Structure P
Amino acid sequence: METIHKREAWNKGKLVGQKPPLKPKDIWAIRIYLQNAHAIRDLAMFNLALDSKLRGCDLVSLRVRDVTHGNQMLSRAMVIQKKTQRPVQFELTAPTRTAVAAWLEKSHLRGEQYLFPSRIGRSPHVSTRQYARIVHHWVAAAGLDTSAYAILRRSHCLTARAV
């Protein structure tokens with residue numbers, strides 16, 4: 001008689017499928033953490049991710065000229081998405097404009113440069129993988145379950161936009 005060994009499913013006990021969006025209280029927890037930590041770049045990136053609803057690849061490849069005109073912050077910006085090649089227009093709220101302006105002042109970035117440059121010489125801007133690590137750090141710092149939230153994708157920001 002032969003014994004049958006049952007294997008455990010690879011996804012047993014793991015969250016699979018689409019991750020839930022951040023709740024407004026979670027968003028505020030992350031914002032407060034970033035403000036208290038004086039993480040100027042991260043606060044600008046977080047606010048811009050929420051306002052723009054862009055995918056990570058589009059967010060990290062934003063240039064200074066996409067959100068500014070000369071020395072002024074734009075109240076509305078338009079970006080061509082990589083995946084769909086369609087233009088996306090979004091509004092920059094006052095807190096986002098303030099955070100991005102503070103980041104630009106600190107980093108001394110100008111026009112053609114990427115808004116979130118990489119520290120690695122061969123990469124012009126923060127990679128999407130590094131962006132995912134940064135989001136993971138934000139979620140952990142806010143005391144949330146890091147396995148429950150992934151990179152801030154368009155779907156994750158939809159409920160956050162009203163905050």
Structure Q
Amino acid sequence: MDKGKKMLVYGHRGVGQTHLENTITGFQMAVDAGVDGVETDIQMTKDGHLILIHDNRVDRTTNGTGLVADKTLAEIRDLTIGQGEKIPLLSELFDLSNKHPDLLLNLEIKVYPDVEGKGWTSEVVDKTIDMLEEYGMAERSIFTSFSSWVLAYIDKKYNGK
């Protein structure tokens with residue numbers, strides 16, 4: 001590797017190995033470890049709030065059960081991860097990121113077959129991009145997705161391609 005080049009290091013879901021994946025504590029732990037950026041997963045609640053959770057269900061990472069898309073923000077915030085940690089809002093990650101102006105973000109838009117029929121994916125993308133612009137973070141963020149439709153939608157709508 002060229003000495004002038006730097007390899008970037010990202011915390012996947014923050015520091016997921018501690019069972020605090022996609023939590024503000026996990027993201028802060030990654031920042032404290034010296035990462036260049038963090039990766040997170042964005043989904044939307046039934047009442048339109050953007051939250052950070054990997055799975056389409058809350059069962060694996062919280063003390064609750066059911067689909068994320070079937071829960072309101074109030075229901076989501078009643079759940080706990082580990083020792084009382086809450087599922088964060090995307091805005092909470094942006095607040096943390098603004099305290100660390102060099103922190104990069106890898107934002108994964110989740111698409112699941114059992115919630116795709118709700119037609120929310122483009123709304124999740126649009127709301128996320130609106131928030132990125134509001135927080136002034138678009139220049140230090142990238143999008144990833146397992147969905148070619150999501151990637152094409154972002155490219156066409158926001159890059160004009």
Structure R
Amino acid sequence: MTTLHRAAGERFTLHLTLNGQRRSGEAEPRMLLCDFLRHELQAFGVHVGCEHGVCGACTVLLDGRAVRSCTQYAAQADGADIVTVEGLAEPGTLNEVQRAFAKHHALQCGFCTPGILCSVTHFLRDTPAPDEQQVRDMLSGHICRCTGYAPIVAAVLEAATAIRKGS
């Protein structure tokens with residue numbers, strides 16, 4: 001990653017890979033990654049909730065790790081590989097996690113869902129056979145005011161089983 005020292009208001013060009021595509025955009029030194037993704041690269045699946053890293057709505061995969069994009073400067077992502085909810089599956093398809101969320105009605109308003117899907121993707125890669133408590137611990141970093149979490153937990157557990165079985 002590049003360290004950039006620029007005057008306030010001065011813009012620079014960032015180069016990164018977004019959902020498998022090389023992309024570039026202009027940013028000011030203190031622009032947050034969530035704002036860069038939404039406003040410069042039109043990745044509107046990145047939702048901005050609390051702007052303090054608490055709610056998890058802005059979670060993306062940055063070089064394979066789930067991160068809160070509201071706590072990262074865009075400059076920190078120069079040269080990075082970023083996956084947003086738009087890149088979790090091939091266009092027009094759903095991955096196992098997304099299918100399980102739909103089946104279990106694990107979303108209602110959908111505002112928190114993109115961030116949760118990115119976190120679950122990272123979580124299941126590192127924890128392929130989680131138990132309910134592990135899923136709940138992972139979800140504790142996300143605020144959802146609609147679902148009560150029970151359908152999300154069920155969806156994550158079902159997706160984990162499906163991924164392990166290779167369906």
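Observations, loosely collected:
- Taking mean count of other Cβ atoms within 10 Å over residues 67-74 as the measure, the highest value among P, Q, R is held by R.
- Comparing volume of the Cα convex hull per residue in Å³ across structures P, Q, R, the highest figure is found for P.
- Between structures P, Q, R, the greatest calculated value of relative contact order in percent (Cα under 8 Å, 6 or more apart) is seen in P.
Every read-out reported here was derived from the displayed coordinates using simple, explicitly stated rules and does not represent laboratory data. Given the structure is predicted, the values throughout are model-derived calculations rather than measurements. Cβ atoms are built from the backbone, for glycine too; each structure is taken alone.
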